[in-house]
1. One of I, II was used to compute helix-only ellipticity at 222 nm (-39500 (n - 2.57) for each DSSP H run of 4 or more, over all residues; to 500), and the answer was -6000. Which one was it?
2. Taking relative contact order in percent (Cα under 8 Å, 6 or more apart) for each of I, II, which is largest?
3. Which one of I, II has P(r) over Cα pairs in 10 Å bins from 0, in percent, as calculated from the coordinates, equal to 15, 50, 30, 5, 0?
4. Out of I, II, which has the highest value for distance in nm of label points 7 Å out along Cα→Cβ at positions 68 and 92?
5. Can you say which of I, II returns 3.7 when distance in nm of label points 7 Å out along Cα→Cβ at positions 4 and 76 is computed?
6. Check the numbers for mean count of other Cβ atoms within 10 Å over residues 36-43 across I, II and tell me which is largest.
Structure I
Amino acid sequence: MIAYKYPEEKEILMHYAHKLQANGIIEIIDKGYVKNANEAKQLTAFFWQMVDESVKDAEQGVDAAGHRDLQAYDEYIMNTLRSYLLNAGYEKEWSDEDESAQ
């Protein structure tokens, strides 16, 4: 299961999953785990989309799940998802998507 350090992490993930209409990600977050490498890649790619969107929101002064300037939460979420995926055996999927996002 994805173990969040802060409850706001899940709230922010869900906020952006709904905002970006990422129904597959909503399902992953709801169930709390990925079931295969494809879902691991989807979750990683979504994370980087979410970061881009949160930066835009911060620049425009837009709240996300009741929070502004999500830089710290983006880092918490990155650590949470990275740790979860590595421990679940999806290091390659995290690394591949991480490298393509940069």
Structure II
Amino acid sequence: MSYQEKVRNLPHYQEALKILFEHESAKELLGTPIKVAHIDLGDRRNNYVGKLESKLLVPISGAINSGLLNIYADRPSIEDQFKAKKIRLELEEESILVYERDS
């Protein structure tokens, strides 16, 4: 299994994409269909999975626009699965908050 596949199988990655695909404003800004590109795994500042925190920067594009999906996730302990904490869609002209979990 490749590293890209491992990242795409992470629970918080899948959760974030599900939230994005159901978010009406994000779909309107990007246009459909929405496509997900490979994550730059060499960019350790923006793409990492730590013990309790994770951040992923996912290139994303649609028929109208393209940008980056910032996924911030955390977990209470290393035995727990990561859950999305904040998801932000950043386009060239604007940025929208797609999701933020109540702490």
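A short reminder: the numbers here are calculations on the coordinates, not readings from a lab. Nothing here was measured: the structure is a model prediction, and the numbers come from that model. Cβ atoms are built from the backbone, for glycine too; each structure is taken alone.
1. Attributed to the structure labelled II.
2. Values: I: 35; II: 23.
Going through I, II one by one, relative contact order in percent (Cα under 8 Å, 6 or more apart) is largest in I.
3. Values: I: 16, 53, 28, 3; II: 15, 50, 30, 5, 0.
Only structure II yields this read-out.
4. Numbers: I: 4.5; II: 1.6.
Going through I, II one by one, distance in nm of label points 7 Å out along Cα→Cβ at positions 68 and 92 peaks for structure I.
5. On the way: I: 0.9; II: 3.7.
Source structure: II.
6. Values: I: 17.5; II: 12.5.
If we compare mean count of other Cβ atoms within 10 Å over residues 36-43 over I, II, the biggest value is for I.
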